[in-house]
Every structure is written in structure tokens, then in C-alpha cells.
Structure I
Amino acid sequence: MAERTNPHDEFFKYELGRPEIVQDFLRHYLEPNVAALLDLKTVELTASSFVDERLRAHHSDLLYKAKLRNGQDAYIYILLEHKSYPAPEVAFQLLKYMVRIWENSVGDKAGLVPIVPIVLYHGTRRWRIGRNFQSLLKLPPELKSYLPEYSYQLYDLSAYSDDDIRGEVLLRATLLALKHIHDGDLPEKAPGILALLRDLAQSRSGLEHIEVFLRYFAAGSDKISGVDLQRAVEVVFPEQGAEIMPTVYEKWVQKGLKEGRQEGRQEGRQEGRQQGLLEGIELALDIKFGMAGLSLLPELREIKDPGRLDAVKRVLKSARTPDEVRQVYQGASG
């Protein structure tokens, strides 16, 4: 299924795009002498992104504005590097993004303000490359003073054990999800990550976080099946599990339908709605039934009647087997 959004980007921005979570992150992971300069209560998200369009498959970013304790403005720029291996050129790309931030703020009366650049990396290989700009260049000492130099703070999640990851439950769960999303043992890790959210399940906002985590596991990894996720939810949320998963299926189908309608309006094609509906159904089948559910896709793609696909969408909340889904659209054709 073609993805309209990068699952790492979507998850990163939903969770670390919340000031209370990024404040927790900075409190625990920023160098103490730097954290001491910041008034973390003033941290607020800006609406800007500075990543090159061609690099959005590998980079996501968040820009926060904050006050230093002396009253001066500052920026905190967090770049998520979600390649599976370290990228030496990230220091150059970061420099470009920082220049763009300064260009945007050059009209402010305060002039240029300091930027704290942070790289959050969750690849499978350890980050063993230089963390400063001039490490990219082989320079005679006489030339160094003519070229820019800066360093960035790195948070390589592969260097942390699970026990070393600190913070409140939402931050810990977020970092653990990013850390293990590429791992083959994600099906074994997922219940423990979701268990951190158990106390949040009683509130509406808590359920939204759980849905975001489930969607990330499903869309961000090919190591975990719908059956694995269903089992994890039933184990971690024995009382709410029967409610959580059908609600998640319905929302994902509706999301696919909404995106399809938008695509249809943009392209002037009725097929946009049907394609969006099919993509939402595909994701729900994958999450709920795994490969057994996806085996229905060739038949579903042959359906031209949106009413039959709507019938499939409705039954997905309650269907217990792929055969129950098949009976609905085969019956509707009769």
C-alpha cells in the first residue's frame, strides 16, 4: 500500500510535538550545563519545518522556541534521523536547516538567536561518526578559521538499554517505540511498551495515544502482524481491549477514506474516494487478521461498487475472521 505519510514522521511529530513531552526529553537528555540555561516552562512549538522535500523520507524535524534564564530567546531544533544507518552528511544538512531558521527570524528586533541542534537517531547501527561540521572536511589547519564550525547533540537510541531510557511514561514509551521499531523482536517488545500507557487508557486523550502507538507499530514495521498487535492489546488492556481495537480499525478506515476524498478532489477523479477506502480497509485487514486478511485484497480490488466497500468497512469492527468479511461483500454482489 502506498503511504501518503511517513509513519516515523507522523509518530515523532504527534508525540514529541507536545511541549510537555519535549520538556521531559530536554530535562533528562540535554547536557546539564545547557539545560541549566533554559527556562523549560517557556518551551513552545513553532509551525515551521525546514527539511528538504527530497529528504523527508529520512528526516523529520521540530523547532521549539524557548527563553534562556537571562530572558534571551533561543531555539531548540530536533532532527529525527530515521535511516537505518548513520549519515555523515547530517552535519551539513543541519547547517542548512539552521541557516533557514536564522533567515526566517532575521527581521526580529532581537536579531539572530542561538540554536541548540539535536539529532535523535533510531537506526540499527551505532552512530560512530563525528558530531561537528568540520569533521566532514579534510582541512589544513591554516584553513579552519575560514570555515564554519559547530557541533550537535546526538541521542543514539541504539546506545541505550531499555532500562537506561528515562522520563515520564509517555516519553519512555515514545523513545522505546522509536528504538525497537526496526527490530525483529518488536512483537515481544510491543506489550511492554503499551503497558507503560495502561494508566492512560481511562481517558480519551490516553486512548488517542494508544491508537497512535498501534498505528506506528503497524505502519512503521514489517516485523509485527495484526495478530501480534491484537494479542498485545488483549494482554495489556484486558478490560478495554474489546473496545480499543474495533475503534482503531474504524478510525484507520475513515482516515484512508478522508485522504482518498481529498485526492479525488485534487485530481478530479471519483476513483480517489474508492482508492482511499481500499487503503483504509487494507490497513485494518492487516492489523486485525495479518496475512489471512490481506489475502482478500485481490478480490476487494475487483469491486467497483463503493456500496460494497462501505459494507466491508462497516463489518470490520465486528468481524472475527476473514471469512466473515468475505461473506459480506460476496453476499452484497448477489
Structure II
Amino acid sequence: MNSDSGTNSPILSVQHLTTVFDTDDGIAYVVQDVSFDLDKGETLGIVGESGCGKTVTALSIMRLVRYPGRILSGRILFRGKDLLDLSEREMQDLRGDEIAMVFQEPMTSMNPVFSISDQITETLIFHKRMSWDKASELSMNMLARVGISDPVAVMNAYPHHLSGGMRQRVMIAMSLVCSPSLLIADEPTTAIDVTVQAQVLQLLDELRSEYGMAMLLITHNLGVVAETCDRVAIMYASRIVEYCSVRDIFYNHRHPYTAGLLASLPSVHRCGERLTIIPGQVPRPTMFPAGCNFETRCPYATEQCVLHTPPLEAIDDNHYVACWNQESVVPSVRSRYA
């Protein structure tokens, strides 16, 4: 896949990634044949409901999938180098330095027995070989940059002393203190108050622009995508089903699942109407059908959908859809975000 952000090679290229988990019920295919590119300075959103494989895709890129999970196949090219070929020590050198990640819940991502100072400065000491004094100075500067008014007090605090919004800002500071080229943000506003969410998203976008880094934003919120992303990959039941620009997602979507997501969003223009729902349930990852994973819930499903998995194919410049009947989907803007 080639993105529309320029002619240079993408900073990240995920190619046919498949990640599975061995369970008592069989092999769970949590990520199947996932491919996408991310250019320098670009924000790509991965959107889908809980359990579709978004977070496992991110953990696969970071090589942090834990047993009983394993990356079964595919390539993850960062600056042209396949991360799956690197040793664990080489990956440790990349994590936190060239590639950083903001996790969903900062309370479980930070060590509760170490102060914020210990945790943020050790990143600089490990990756940049700085002295403690220099690392502390840069850490406080970064805390101030992410909107923390009293960096000295926060440096001396422990994670449980801070509010959810403060912990998330600290996580962002820890992720950016080494000026990474790629930031993966996994539902960065899930654990914080709704009044702080917009501030955190604006901060991430400002820092992405300031540092010129690429950002992979994982979310289930299409409103967030509309405000912050350049392109979007829609995931359903382990697979990417549509991949295109933000504008095309809202105005020219071609997958029935994307259409269902947009139709289910609340809108001020349909006040008092019942929300549209997508009928049926997501299949279990150990029991995916032989054909399209969405066919049991799709109003356009045919025998071909039951028997054969649709490939993710280009239907236009930089617009990819995995659907045998994509021509049947009539785009309609049903959201206040568009």
C-alpha cells in the first residue's frame, strides 16, 4: 500500500501481520493479514469496537505480545528494517527511543513503587546516556511542556498520588522525552475525565506537529478520528475492512461495517430518533467463519461472502476495501462529526 502523504518510503509499513493466541478452545486469530503504511508526520487512526484486534496490533508492532500470544506471520518494517528480525536487546534500544507508546491505562503502565522522577529520567539515562542531573532537568521541562504546572511536585510524586488526567500527561511526557519518530497512542483518553479528553488530544496533535513524528492513534471514537487523523483503518473481527482518508470514511465509505458504525453514531440532526444498531454479534476469534467475518451481520451478504474471504483491494487512489459487494453500499453522512 502506498499512502498519499508523499513519495518517500513510509516510516512504518505493516505487511500481512497475523497474531494469534493459543487457547483451550483452539487458536484465536486476533489479528489477521493486517497491512497499512504510516508516513513521517502523519496520524493514522485504527478504529473498531472492543476486541477487534486494535491493541494487539499495537503490541505486535512494539513486540510486546505476551504468552500465550505469538506473531504468526508478516513483516513490520520500521525505517525499512523488519522489527521481527531484531533481537530483544535491539528492540529494547528502539522502545522508548525511536518508537514510544502511550497505553490505555497509565496506572497499570507505570511502576507504583517508583516515583515519577525515577521512571521518566531512567528513559533518558538508558537511551541517551545522560547524567541524572541533566535527565532530571529535561524531564521537568517535558512535564511542563505537556501542561503540568508544578513539575517539581509531580517529579517527587508516585503514580497513585496523581489524577487520571495527570497520569496520562505524565505518560505522554515519558513517551516523548526521547523525541521518538513514531508514537503509538492506544485509546489515550479512555481512563480520563471527559472534560480533559479534548485537552489531551489537542496536546498530542500539537506535539506530533512540533516534533514531526508519526502517530498511530487507536480509538473506537470516530469523532476523535475526524478531529486528529489524516487517514483511517477500520478494523472488524481481526481484519482491516476499509482503509482510506478521513474524508472518504465519512463521505465515500464503501464497507457495510463502516456504514453501520456511522449510522449508529448519535446526531443533533436526529434528536429523538432511536439509534441505529448493527444486528448480531461479533464472532469469537476461535470460530471465525470461512468467508467474510462480517457476513452474518451484513445486509448485502451473498454466497460468495459465506465461502470466500474478501481481500483488501484498492477501489480508488489510496482507498482500500475488503468487500465483495462494496458497490452496493451507498455512502451517507449520518454523523455530526462529518
Structure III
Amino acid sequence: MSSLMNIGTRALFANYAALQTTGNNISNANTQGYSRQSVELETAGGQFTGAGFFGKGVNVTTVSRAHDDFLTQQAATSRSLAAADDARSTQLQQLEQVFSTGEDGIGYSAGQFLNSFVDVASNPQDMSARQVSLSNAQDVASRFSAAGQQLESIQAGVTADLSAAVITVNSMAKQVASLNSQIAQAQGSGHQPNDLLDQRDQLISDIGQYVQVSTVPASDGSLNVFIGGGQNLVLGGNATQLGTVADTFDPSIMHVGIVDASGTHTLPDSMITGGSVGGLLRFQSSDLVSARNQLGQMAAALAGAVNQQQSLGLDLSVPASAGAPIFGTGLPATSLAFT
């Protein structure tokens, strides 16, 4: 009778454990990062008698989670690349507004200015035509100046976003390091701490939204996290801090670096791929630089051509003098993007 009671007790406990786990799965159906759990059962082993082995019921061995390391890494990588593209797309949309089309654009203003020169050429002594042309020239210069200020504003926004992202990554890296320590301690029980593992996987995936990472498991259950070029972000229970570094040639430009006892060491932008940080760095070192160069080239080309043509004519003074430059341009500046 006691044997039957033991078998029944084991069966009740096993099914209670399965129901408890199922209830936990249902309650966490909408929890981000939660992995479905299941109870693993095994036979309790038979008891030998003269008539053979009689079963002793069922045992609960552990509670496992439905998880695949490869799929988890691929999903995190995909999210990281998508975040990089999204961050760059957002900045490009702002950049597009700088070179807007229609009457608000630089091209329209330049066209109006050149058209006004036709009226001046047709009637050089018409003072109103001259005044309209000079007014249009001022409008062109103002639009070029406004476009330059917009580019500086976009750069300031990129710098602020990079600083905020670095702070967030540092915070999450510390949390991953703390979870590594807790998981390593829990591994000594012989069972996996499923909830802690889920939390760690979710945090690593969230870090990937800012900077793409790779992971290497350790024997104690902890997960080492690395960023571009194999630079460690988390090793066991220790987290490395990231920092921002101003560009040597242009202090308004920021780069990402590793912080240690000797200071902050800049990482080349090309080493940081994926995540919003990677997208921002690519936009900063490629798209924004190209926009600045093109804006400067357009301004220099227009001013140079107009001033040269102006010098070929004569003003209305007596005696007449060669036409003075209409546009003034500053000295060309050179900046090197850290890549």
C-alpha cells in the first residue's frame, strides 16, 4: 500500500509541476524575452523483487526552456542591423530637408538670382534691376548660410544621440555582468536559472540595438560579450565602460572609445557595425561629410563663376572700373573623418 501511495504522490507532484509551469507560460505569454518552459520527467527506476522490477513512479528532473543559441544570435544580429539602418535613415531624412526642392531650395534661389542678371545685362543702367539682382544675391548667400547651420545642427544631434547611446550601453553592460555572476552561482545547483538566462538574452539583444555584439559562453555559465574588433564589453562579472571622444580635427564630431585606467581609447568607426551607434557613425563619417563638401563646392563654384563674370564688366562710376566681386567666400577648410 505504501508503494502505491508513493507512486501516486510522485505522479501528483509531477503533474502539479507541469501545471505550474504551464500556468507560468500562459501568464508570461506577452512578456518580452520570455522563453517557454517545460518540465522534464524521468522514471523513478524499478525496484527488484523475486518477481522482477517494479516501477516506483516518476521524478521531475528539471525545468528547461525552449531556447536555441544560434537562432537567438541570428535574431539579435538582425535587430542590430535593422537598428543601424533605421538610425541612418532618420538622419538622412533630416539631411534631405537641407537640400529641399521647390521655392524653399537653394537651387530655386540661385536660379532667380541668375535670371535677374539677364535683366541687368539687357539694361545695365536700370538701377531697379541692379537692386533686384543684389537682393537675390543676398538671398542666395543667406540660404547657403542657413544650410550650413542646419548641417551643424544635425551634427550636434548626432553627437547628443551618440552620448546618450553610450550611457545606455554602459548601464545594460553592468546589468549583464551582474546577471553573469548570479547565473554562475545558480549553476552550482545543477539546474539552469531560466528566468535569469532570459533576462540576460534580452539585455544582450537590447545592447545590439545600439551596437552589434558577439558572445562567447564560459564554462561557469556566464556569457562574455564583445563589440567591434573583438573588444570586450563584458567578461564574466566585469563590464567595460564605453566613452565618447572628440575628433582631433573637428571637436564637434564624436567617436566611441573604450575606457580603462589609462583613459579613453578611440575605436575606429569602421570597427563598430550594427546598432544605432553604428548607423550614426556611418552617417557622420560618410553622408554628413559628403553633404558638407557638396554644399561648400556648390557655394564656391557659384561664387567663383559669378565673381569672374562680374570682373569682366564695368561699373557705372566715372571713370569706369572693373566689376567688384558680388560674393565673398572664406578660406577652404579641411577636416579628416576618423574611420
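Where a number appears in this text, it was derived from the coordinates with a stated rule and is not lab data. Keep in mind the model is a prediction, meaning the values are calculated, not measured. Cβ atoms are built from the backbone, for glycine too; each structure is taken alone.
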From which structure (I, II, III) was helix-only ellipticity at 222 nm (-39500 (n - 2.57) for each DSSP H run of 4 or more, over all residues; to 500) calculated, if the value obtained is -15500?
-> I
Value 20, calculated as relative contact order in percent (Cα under 8 Å, 6 or more apart) from one of I, II, III, is from structure II
Tell me which of I, II, III gives 35, 23, 19 when you compute semi-axes √(5λ) of the Cα gyration tensor in Å.
-> II
Compare distance in nm of label points 7 Å out along Cα→Cβ at positions 188 and 212 across structures I, II, III and report the one with the greatest value.
-> III
Determine which structure produced the value 3.9 for distance in nm of label points 7 Å out along Cα→Cβ at positions 28 and 324, calculated from the coordinates; the candidates are I, II, III.
-> I
